[in-house]
Structure I
Amino acid sequence: MRAIVLVGGEGTRLRPLTWRTPKQLVPVLNRPLLEHLMLHLREYEVTRVTLAMTNRNALIRDTFGDGAALGIELDYAYEDTPLGSGGAIASVAAGWDEPFLVCNGDIVTDLDLRAMIEAHRTAGAELSMHLHEVDDPSSFGVAVVDDGGRITRFVEKPPRESAPSRLINAGTWLFEPGLLAEMDATAFNRVEDTLFPRLCEERRAIVGFQQPGYWRDIGNPEALRLVNLELATREAAGVVQGEGCEVAADAAIEAPSVLGAACRLEASARVERSLLWDGVCLGQGATVRDSVLGPGVTVEAGAIVDRSVVAHGATVAAGARLEGASVEPDARYED
């Protein structure tokens with residue numbers, strides 16, 4: 001089976017971390033976010049993947065190349081002007097004659113794709129959608145399903161108080177190729193705004209697939225921190241350290257935490273429930289708590305970083321206290 005991974009968008013909600021690192025390459029357990037998704041696809045024998053991109057980001061292509069290192073065949077489709085999810089799918093899949101998967105490129109999940117494909121076939125579905133229950137669905141598309149699992153209504157990003165359910169579009173879809181004839185590859189359109197609601201209104205075979213399991217989308221720095229800590233707890237006993245880290249004997253790392261390669265913690269430094277990218281340095285007695293620190297960040301002696309985001313190459317000055325704030329790349333923060 002083939003898959004399209006939608007990797008458009010500039011990661012604006014992840015700024016300042018995405019000023020220099022594309023959203024698809026932010027680290028999850030010290031590997032690029034998009035790598036986790038593609039390895040998940042390969043696990044279920046989805047080995048031909050197209051990245052649908054809105055700009056020619058050389059960093060992404062340089063990172064993944066032709067996909068051989070991941071055991072997949074990877075190609076790239078670029079848009080001169082943004083086409084939205086609908087236009088991108090219709091353009092990439094033009095001429096395909098077999099069912100195919102479409103995934104948002106900013107999700108981490110253990111979704112059982114084999115079970116989803118089997119349920120799709122059993123139901124005779126034209127389209128299947130992975131659904132996940134959340135407390136606040138207002139940032140997502142929301143589905144209403146009947147007792148047989150068919151989606152009868154789809155509403156994109158309703159206010160929380162009027163959302164018709166808490167089941168959200170979790171960003172993995174299985175398309176029958178016949179739907180391509182109903183989609184426009186020439187103009188901007190989003191399946192979430194057009195195709196999905198229309199199929200529901202026409203009482204077509206659009207089916208929701210639900211299963212217990214892990215799912216999170218990486219929409220902002222806090223979500224990035226949480227997915228790292230959750231996976232560290234699930235997969236690595238709570239603390240992950242990249243290669244070449246130097247941790248002083250009396251420094252402390254409180255689980256769950258993730259440290260990238262070549263991080264340095266000097267005497268009495270502390271990391272608590274935080275994500276540190278590669279090459280972060282904590283000076284003597286510095287503390288980082290519930291935060292995300294980008295590559296090459298320095299937190300000088302005695303400084304405290306709490307519930308904050310510090311981007312590439314920035315410095316938090318000695319003795320400073322940064323709380324609930326963000327620091328731009330290469331900036332220096334002082335009280």
Structure II
Amino acid sequence: MTDPTPELNSPRRIFVFEHVCGGGMIDEPIPPALAAQGYAMLAAVIEDFVRDGRQVTTLRDGRVDAVPGADERVPDDAAHCADLFDDAARRADAVLIVAPECDGHLEGWTRRLEAVDARSLGCTREAVCLCADKRALTRHLECAGVPVPVMHEGMPPTRARIVSRPRFGAGCEETWLHRAAPSPMPADDGRVLHEFVPGCAASVSLVVQGDAAIALPAGRQQIRLGESDPASVDYQGGVLPLDEPLQQRAAALGRRAVAAVPGLRGFVGVDLVLAGRADDDVVLEINPRLTMSYVGLRALCTTNLARALLDTSVMPPFREGSVSFDAAGVLYEIAPSRYRP
């Protein structure tokens with residue numbers, strides 16, 4: 001929904017919930033890499049909301065360090081976590097959920113928000129469900145005229161390089177590149193197979209509200225390919241921003257992608273491949289949530305990036321320069337960029 005008067009309707013009490021650090025994995029071990037990524041996003045957005053004068057509440061798994069500035073609650077088990085989530089959501093003026101869309105996590109927490117009639121700063125459940133299903137999303141975007149890689153139901157008898165990834169996954173989890181012509185194999189309903197598109201692996205973040213989609217500076221994704229065949233595909237972080245003309249191409253394609261999916265709102269990330277020619281650019285997936293790019297973007301923003309989630313009437317300004325970050329959200333300043341906002 002669109003706020004006609006953002007200065008009057010802007011929420012003061014905000015509940016920020018991050019699935020990994022907030023108790024979503026309280027009954028199982030937390031992989032250190034997931035904890036680092038979740039904490040980086042959680043700490044960054046909480047700090048920004050607090051600096052903007054908001055009262056922030058969060059949940060914290062007792063195994064995770066506290067986030068300064070937030071009023072925190074520590075759940076005892078999964079049932080207690082769900083109860084604390086519902087209570088915090090009811091008390092807040094708005095709620096921001098940061099959770100992976102795989103395994104139904106983001107959908108489940110979004111469903112709980114709907115059940116308590118809380119105001120969400122994120123996407124609708126229907127949009128989350130579509131984006132979580134990489135096969136359904138690819139078909140949906142293709143039908144809407146948004147360019148996507150050529151998808152196959154089974155491993156095709158082709159000389160093309162093939163990317164295999166989980167149908168319901170997040171990031172580069174369990175993603176493989178088949179370099180040589182693989183043997184044909186039957187369709188696997190749990191995986192998505194598409195032809196490899198050479199080019200710049202990029203990501204563009206947008207702040208979406210109603211029909212408005214503000215494209216933030218796009219960046220290059222740092223991807224490492226393994227030596228074997230099939231080769232593992234590992235996300236190593238990113239560099240912001242892209243130089244022109246790739247910046248404009250990423251923004252334009254990102255807007256087309258989000259416009260094709262009803263219910264996207266708030267912070268949304270679109271993963272792309274920018275090929276040798278603009279006509280060959282493709283959308284790989286849409287992340288209906290805050291992404292790791294936020295930690296880099298806020299370092300370049302000269303005001304407060306979280307404020308854009310509450311008021312989309314003004315484009316956040318960004319300084320000159322470039323920032324890189326690793327997969328855990330650790331920032332590194334690098335050489336000045338030719339990008340101009």
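Bear in mind these aren't lab numbers, they're just calculated from the coordinates by the rules spelled out. No experiment lies behind these values; they were computed from the predicted model shown. Cβ atoms are built from the backbone, for glycine too; each structure is taken alone.
If helix-only ellipticity at 222 nm (-39500 (n - 2.57) for each DSSP H run of 4 or more, over all residues; to 500) is calculated from each of I, II, which structure is the one that comes out at -8000? Answer for the origin of the read-out: II. For the read-out semi-axes √(5λ) of the Cα gyration tensor in Å, for residues 99-210 alone, a value of 20, 17, 15 was computed from one structure; give its label from I, II. Value 20, 17, 15 for semi-axes √(5λ) of the Cα gyration tensor in Å, for residues 99-210 alone corresponds to I out of I, II. When mean count of other Cβ atoms within 10 Å over residues 27-34 is computed for each of I, II, the one that comes out at 11.1 is II.
Largest in distance in nm of label points 7 Å out along Cα→Cβ at positions 147 and 171 among the labelled structures I, II is structure I. Out of I, II, which structure matches 3.3 when distance in nm of label points 7 Å out along Cα→Cβ at positions 203 and 219 is calculated? Answer by label: I. If Cα extents along the principal axes in Å computes to 64, 43, 34, which of I, II did it come from? Here the read-out was taken from I.
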